[in-house]
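Taken together, the values in this text are just the output of simple stated rules run on the coordinates, not laboratory data. Here the structure is a predicted model, which is why all the values come from computation and not from measurement.
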Structure 1
Amino acid sequence: MTEKVNVQMNRAGRLETRGSADCAAMNPKELLLYAAAQCAGLTALGIMKRERMTPKNFEISVAGELSTETLRAESVFTCFHVIYNVSCASESDCAKASHALELTHDKYCGLVQMLSRIAPVTREIAVVNTEPVKA
């Protein structure tokens, strides 16, 4: 069974759950994934801010594969997968965002590092330039 949590940056630049999910309705295993998404998101946004760039859109999905077919107390995570999706206003910002996400995932996000001690953590990074193409 797979548990999955999505967070995305709102107009105020804060990360919030996407869709109708809220923390009060999440089970403890979903809350762990939510905490990892928040940690990675806040870490990445902090690095991007130091690089003097703000993404146009930023979304993180964290999924974890459980050891059982149904959610049970004894279910444990066997692997994790993090997907980072970012839209930027320029090629320069895309490079900064990519670098920030790599640093976040590989070095600075404490919860991603903690999860990697529980089970393997894989990642996907998608950075898109929304700047119009010049003719």
Structure 2
Amino acid sequence: MAEPTAPAEDLHLAIQVMLLPKDTNAHGTIFGGVILSQIDLAAAVEARRHTAQRVVTVAMREVVFHEPVFVGDVVRFLTRLVRVGKTSITVAVLVEAVRAQDPGCVVKVTEAEVVYVAVDADGHKTPVIRRHADF
């Protein structure tokens, strides 16, 4: 897996959320599936920076959780483009939690690579048409 840690200018804050009690498991920490969903969403935001086409998720590579996320933590999803292939876009996502009880404490929660494939109106693979947008 490509290393998502990159110079600050290569990373984009795709989304930032505060997680709430509805997102917790029986142990009082945030469900991993909630984080996975947000990773997919953040990576889609980055993919949209590079194409206006419809893209679908085909892979989420090696998601290992290093630290738990607690209710009230602000979770940041930082992204960077890894690669644009003929029909695919690969995005790295770095997930950090800013602790609610100590806003100066930022921990790395996880990182992942998400691969999208561009598809046409019928859902068939199609070549990626690149765009360069700043948003």
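Given 1.46 as the derived value for Cα Rg over 2.2 N^0.38 Å, for residues 40-79 alone, which of the supplied structures 1, 2 does it correspond to? Only structure 2 yields this read-out. helix-only ellipticity at 222 nm (-39500 (n - 2.57) for each DSSP H run of 4 or more, over all residues; to 500) was computed and gave -5000; which structure, 1, 2, did it come from? This value belongs to structure 2. If relative contact order in percent (Cα under 8 Å, 6 or more apart) is computed to be 26, which of 1, 2 is the source? Structure 1 accounts for this read-out.
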